[in-house]
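Read the figures in this text as sums done on the coordinates, not as results from a lab. Note that the coordinates shown come from a computational prediction; the quantities given were computed from them, not determined experimentally. Cβ atoms are built from the backbone, for glycine too; each structure is taken alone.
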Structure I
Amino acid sequence: MGNSQPEPATGTIQIGVSRPALPLTDVPTPEEAFNKPKIGGKELITCVLGPSMIALGVSIGSGEWLLGPLGFGKYGFIGLGFLVMISAVLQTCYNVENARYTLATGEVPIVGFNRFPPGLSFWVPVSLFLMYLAWIWGGWAAASGQGLYALYLGGPVNMKDPGSLQTVRIIAILLLCLSFVIYLFGRKIVRTMEAIDTFLVFFILAVLIVLTIVFAPGKMWGEMLRSIVTPSLPPKGIDATTLGAIMGYTGFASGFNFMLINYYRDHGYAMGHRCGFYSGIIGGSKVDVLPSGCTFTDTAQNKATWKRWFRYLIVDQWAVFFVGAMIGMFIPSMLVVALAVTPGAGEPTVANMPVYAAMELGKKAAWLFPFILFIGSLILWKTQTTLLEMMIRNTSDSAIAVSPRLREWIAGDPRKFYYLMAVILIVAIGIIIHLALPTKLLQISANMANLASIIYPIVLIYLNRQLPEAARGGIWSTLLLLANVVFFGFFFLNFLSLQIAGTSLVVF
């Protein structure tokens, strides 16, 4: 079913500043939202869960396929494994708090943030600027292009050769255009992406788990597991950029995880069901996306329905996102570590990371070189596809929320602006990917995600304390959001000091 508009309001609640008051109505039941007579185990898997699979599809292509293996391959597990676990726990808690706001109001986080003083005139440009600063580099498309070109050549690409480098970038631009094609399909674009990511996550992780079992010795599995539960300082000699990148891209992207919460609105979770979704051109139809949300009255029925939704959110985040993030980070990393310690193996570097696993596995069995190159390129392309879509939808949600002129122009069909933004961003990324090597671009992006962790948890504390009483988190929610600020903020400031002063605040 399409978006369901709120029943006539029985009042309003004002959250924050500079945005409309939220009309009060009832929380839709999961059965209403998913058009099912009953939500059982089958419906939970096929209808309810899903948004976190999109996040996993992204994370495996950034931290887990490139930056994590780069760090673990050079420095080992002890000292990094425990920090990765903390990062995954804190990111999951942060995700839940972002989703708490969206489920309770139907507003996606980047729109809700505009309610934080001084209001939308400050937060709209700041949030969009930070988002672009982190994600517009196109490093995933470039890294995928590097892998595909290596597949064509039958060997590694000389990234110092201007001709080869330009070929990689042209392939990357073509891959961006292919991403655009994905967005054309589906009654809900979010469901199309969930289906693709679910298949790819299971397929890719299955392949990597098998390869890791074959090539990683049992002793290394034990070392990896011990590193997760053994508190230790980061490895000696690790630089602030690499360390910050691994922490930022464990799971999804630390402070920028709010971008993936839009999918809960479009999926139909709680009050998001009443606020609309983005529909594809092929298989979709005109569906309005409301510029402002709504929330619920604190009745016994609404409280009970809210608890059901929140339980589904917890399952989606902890059973899917957290578990998948841990498996996705450590399995590819262990495979790379096992390859890196093999006699005669090359060293993982910023330049060769997109093709490193394929090159080393190819030495053990020739057929593995093209197979892993294809797998890696597929991972990275799908990552770029989702990140590009996140930028498109977050920009579109922001613009629709604050611009009456835009709302008049789209006339209830947000696809007009959505696809215009897609074209603009593809052109921009096609230019920007000429600035640096693919993995270097991703390291910059990951550290910008840590910057967002200093800002947005504070905004969430402010917003979530004003939700209906049933939806508010307790003192632990506040403490965990503050822990995000401290943990990821340290890694960002260490990185920033290295960039500005030439030395990090803390040298390991």
Structure II
Amino acid sequence: MTIDCFIPYSDASTTAEVAKQFKADGLSGKIYVLYENERPALDTDCEYLPFDGSLKSSDSMRLIAQKASCDHFFIYTKKDALKLGQRCVKRFSRAAASTGAGWIYSDLHQVKKGLSEAHPLIDWQIGSVRDDFDFGSLILVKTDAFRKAVETMDCCYKFAGLYDARLKISETEQMFHLNEFLYTEIEDDTRLSGEKQFDYVNPKNRDVQIEMEKACSEHLKKIGAYLEPSFKSVNFGCESFPVEASVIIPVKNRIKTIEDAIKSVLMQKTDFNFNLIIIDNHSTDGTSDLIRKYAESDSRVIHIIPQHDDLGIGGCWNEGVNDARCGRFAVQLDSDDVYSGNDTLAKVVNAFYEQNCAMVIGSYKITDFDLNEIPPGVIDHKEWTPENGRNNALRINGLGAPRAFFTPVLREIGVPNTSYGEDYALGLMISHDYQIGRIYDVLYNCRRWTDNSDASLSIAKINANNLYKDKLRTLEILSRKKRNGLA
């Protein structure tokens, strides 16, 4: 099997060393060095290609498709030093020959702050349509499949070219994950997982997101999973409820924060009746006693300790929303966060009637424990549009907060009994039929502190979370294809 290699130029010593490694490891084809400004001259056999400086642009994809001369080619997506593992090229080549896959990637090691650690990846599936799916930085691509993908590119993307290409390849080709650690890369982004997760809603990345949304929407149309903006109407008077709204707080061992959350609910000013349902998931740190004190002094506070001892956050939500005392609308608040004002609940309920939706999602502000704003600040998800929001929802990793639901719809669907992704699952399932309403005012303060569940996650936990959300996307895509008569 013949294989080319495309490497973005960094500096003479780094790029030359990467090229030499590929040759020493048995690369049979050409090494193309992509440079942006002055043509480099390396002490190794390479061909030099001027490009626009981005391996994510459509122009770069067309350049690679034009120049690739072998059956397959490697594309290295970083400019940092790369260290090939033992028989790296041969193992990739063997996987390509055995599987016939159009896109092959492997596990790797990452060097962070001078230390090398294993960085396993997850298997691609039909629901792996998010633009931040981690393939690592070294990918082997079947040239014919890549050319066909590039030939069908209708747009000239500045940021979404590589994303568009791999989506198109996935429509007809296998995407194969080789579970071997075949190379080592340098990872410069050493931020904690809790910081990285907001990149896609950063206003500075808005132009990127617009392109990514377009590429994803076109892919969904191609595979039969795109939904036109047609929604069921919601009949809010279909049944009676004891109160108009219930705030639901699942909690376990949050003695340091739960009282602030309770107070922020009880201070709400409304022209309707509401209550607070707290599902105390068998706390052992004094949280239960504190909740009990409030329940005894204020009839609006309902303290539930589930009989089940195997509940995640989603299971606790099921306990609350299926309680006979739950109101017409079930409104979320996490046990370590607080509403930003006394009109939050009123705004949420009004949004249901004004937008005729089965789910409402607000905006929030990231703060430290003392409620001082910290980067990235306000998270408002203004990328959402009523026309295409539910399609774009398959590309991104979250829909926003706080979330609220029309109780009959939530009871019918049910909440997955997990402690991660249950909110995203609900958003996908509800948006399948109903419009999701949005509020772009800040409704609550999301406090970041050391005990946040997503503040700093291991690679194993990140992979587990991403795998689960990809599975949710797979289920939704298959459901949509069936709805569209294509399954």
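Once relative contact order in percent (Cα under 8 Å, 6 or more apart) is calculated for every structure in I, II, which label goes with the largest value? Evaluating relative contact order in percent (Cα under 8 Å, 6 or more apart) on every structure, the highest lands on I.
As an exercise: helix-only ellipticity at 222 nm (-39500 (n - 2.57) for each DSSP H run of 4 or more, over all residues; to 500), calculated from one structure in I, II, equals -20500. Which structure is it? It traces back to I.
Please state which of the structures I, II yields 2.4 when distance in nm of label points 7 Å out along Cα→Cβ at positions 393 and 417 is computed from it. Label of the originating structure: II. For the read-out Rg/Rh (Cα atoms, Kirkwood Rh), a value of 0.97 was computed from one structure; give its label from I, II. Attributed to the structure labelled I.
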